[in-house]
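What follows is a group of structures, each given as structure tokens.
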Structure 1
Amino acid sequence: MGQHGSPGGLDCGIDPGRCKVGVAFGDRELRFSLVIPRDRLGELIRVLTQGDLEPLREYLTYGSIPPEVHLSGSVFVGAGTGSGEVLEELRRAGVRFVPVPEAGSTLMARELYFRLHPPRGLGRLIPRGLRVPPRDVDDLAAWVIVLMGRGT
């Protein structure tokens, strides 16, 4: 992947966790995202170095993976608690990345979930702070990490 803000390519965000890893790809906006088991990190590294997303398609949580993907943007990785092993594996594989402090990214990811999927019916009556997404939002936290890394 190229330098920060490379035109024409997708940026990637990674939210490392002990059991699962959130991954998001986008340019000006989120294009697609995944939540993968931590033990599939090797396949994610192959995606970043070789560009073939097919092995991870089953973990897609948002958007759709286009037939041809240009992963020439930056890679932003959350540098929070428990990220050390993931950062080290990326380094060993030669993946260039920008570590990003991820404080607050999970709460921002929850807000993003409800912007992408506005509550309907009685769900609209639940106060914003009490709403809980019906799925893991690690992928959206990864997109928040991209936005934080870009400074947007």
Structure 2
Amino acid sequence: MTPADAPAPFVPLEGLAAIAPPEVRDALPLGGWRMDALHKLRLPVRDVAVAELGWLLDLRVWQAYGRHFAVSPRDVLAAPDVLAHQHERAMRADLAYPVHLCPWRGRTVILDGFHRLLKAVLTGRETLPAMLLGEEEFAAIGGLREG
């Protein structure tokens, strides 16, 4: 294990919003929603352009060096050998499984699927299958509306 692979201390999903850096808190809906409920949703799947989600590659959403929110997918692109754990997770990701998206603050964001996005970039994919949650579905998984 390299220093970059050192895991961060466990923090429940609902506690991550409190420790997220401002740019992540501003970009993603971190509070309230439940991953288990998200994975139970059965929504239509459509292709989304990887380029439409490219801005998300700059968000520090992953742990490394024993810290949460330490590296971005773009960091992994730049240093796959140093950030081998996240690179390996991306390469194991199943691109047939849709990413989960929702509108947030005027942009389309990923709720679940950052490793799939990175794998799509690494393998030259132009589109990804995606499920897009509307307000009703977001509320159904416990998500809080902004404002």
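Here is how the numbers come out for the structure above:
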item	result
Source structure (of 1, 2) for distance in nm of label points 7 Å out along Cα→Cβ at positions 74 and 122, computed value 4.5	1
Winner on mean count of other Cβ atoms within 10 Å over residues 18-25 once structures 1, 2 are ranked, highest first	1
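Computed from the coordinates by the stated procedures, all read-outs in this text should not be read as laboratory data. All values reported here derive from a predicted model rather than from experimental measurement. Cβ atoms are built from the backbone, for glycine too; each structure is taken alone.
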